[in-house]
1. Out of P, Q, which has the highest value for relative contact order in percent (Cα under 8 Å, 6 or more apart)?
2. So helix-only ellipticity at 222 nm (-39500 (n - 2.57) for each DSSP H run of 4 or more, over all residues; to 500), computed for just one structure, reads -1500; which one of P, Q is that?
3. Say we calculate mean count of other Cβ atoms within 10 Å over residues 98-105 for every structure; which of P, Q gives the highest result?
Structure P
Amino acid sequence: MKESLFYKKLKNNLVNCNLCPRNCIIPNQNFGKCLARKNIDGKLYSLVYGKAVSIALDPIEKKPLFHFLPGQKTISFGTAGCNLHCLHCQNWQISQNSPDIVPFEQTTPKQIIGEAKKNNSKIISYTYNEPTVFYEYALDTMKIAKKEKMRNVVVSNGFINKKPLENWAKFIDATNIDLKGGKKFYQNICSAWPEPILKAIELYHKKKIWLEITSLIVPGHNDNEKDIKEVVKFIKNLSENIPVHFSAFYPTYKMKNIPRTDEKTLLKARNIAIKAGLNYVYAGNILNRETSTTFCPSCKKSLIIRQGFFILENRIKNGKCPYCNEKIAGVWKH
């Protein structure tokens, strides 16, 4: 265990966690709603520090990040716990359980970096569950990674308070935020609310951290044109150069009665975003090479051709289109 950052001690051995917008007030010997933090005699502790439940070598495209060091491999890891409780969570076995239930491997931040070196990877990804709930573990790893000239990638739901975000932002190189939908969707499906997430996205963008957005389309819940346009409008107001990944839902966890997202729905969402003026729009979890291809926003030529998460051809030269010299938004060099 490690004492948590961002909490206040209250009377009667209560503590107030200020890491995420839930701001849990936790009685002695009780857990926060993320299940990853516990009040022990008036001090708040992280129960997941050093307890990696999964460590894997992934293509960076799997995060998904399509405009950040394409073709590179990343060491990815996560722990138990999450500060959202999404009914459709694909990693619910680890995210919706406490660390005493989920099998883990005791792994220090230095060992994570060592794993990356062993696999010739220069990118560390904090993912699988919500990195916010293993904040101290992630932060210590990020600091070492920076000293080793490695890149840090956070794959997040964005449900984090401003001060913690600002504190680790100086160590983060890229992030993919899952923007799930509107207020109703967050309330009914995730037991949360979207306002802090929108603010977090804005702050990541303001701090010039490379940002991509994933929007999972769930039939009957956020697949109508109004919901899609709401997401697109928010992103467009930040920048037309933020890549967006519309992703197909498949039945899982507590939403097994909902059908898989139809490919036509994803294509509709993609077309709405393109017509609205977004330059880089993708559709994921479907076998469609065109929807995973990066096109030049100026001359419309194909630049990065992908098969799933793997690159077949990358024609971008020095961050520009080789056909018309248009600058392509992204991070292309380590």
Structure Q
Amino acid sequence: MKNPLFRHCLALVASICMSSLLPAANPIITDVFTADPAAMVHDGTVYLYTGHDVPPDKREGYTMNDWLLYSSTDMKTWKAHGSPLAVKDFTWAASDAWAGHVIEKGGKFFWYVPMNHKTIHGKAIGIAVADSPTGPFKDARGSALITNDMTKEAKISWDDIDPAAFIDNDGQAYLFWGNTKCYYAKLKPNMIELDGPIMTVDVPNYTEAPWVHKRANIYYLSYATGFPEKTTYATAEKITGPWTPRGLLTEIAGNCNTNHQSIIEFQKQWYFIYHNGGIQPSGGSFRRSVCIDRLEYNPDGTMKCVEQTTQGIDPASR
């Protein structure tokens, strides 16, 4: 094989074959900036809903106008579905497409998203709905579900952010959210109205980014703490608490002040999905990227600290 072109082709083929066997690298998406992941498993597919950082031109700050969607059947190869939802899809909203969450109930998909309200000062949480996990999504109410004048525990205008929905085994749905205070409330069966008062969760050093999941008979509430943010968590025997603090789940995300997690089980393996500022040289706190690493549990049900890696995960096996 003296032909250099032939040798080059063989080397290229070998490289492609080898790369298909390599673990997924972190960050998992490198062509755009993604943040605040919210993952959902539906019919054997992982749907990953993310924020979309637009690189600031003249100032350092968050510029986010829409949300993005990706899907995968192996947690390694991700298909882009573009932007199924944007601030402009809500007539009452003004700006700031911050961290949202999608959940399925009764064959419909509900996307809870925070934005600035046009007429009520501060952040507000709206809901979009679709018949498919990929959309099209439309405003489910024509108005916000939660506005800043409904929450009084935190004396700030941005406490109504980071919604995270959870449906318990009995079918009752809950919404958790908040910055500096963690709020929660029951949702009516239609998923677009509150069903009772807004309550607060008593956990230490809460900053933002709540995520609720259940494994066996234990409820887990993970959230960002401090600033720059780490992720910590608490457990409970009931979704309404009381919550027992369990400590650190993951350290500060590389090159990024914020930390926003999503926890799912897929193909009998648990995953911790988060963001960092790992795309270089341009990544940072306002140019974030989604990453995935394994999540493991101790025999007593507590979670092990997650190791944030650059090599990422192996493909999920079926």
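1. Between P, Q, the highest calculated value is found for Q.
2. Q
3. Q
Rule-based calculations on the coordinates, nothing more; no lab input. All values reported here derive from a predicted model rather than from experimental measurement. Cβ atoms are built from the backbone, for glycine too; each structure is taken alone.
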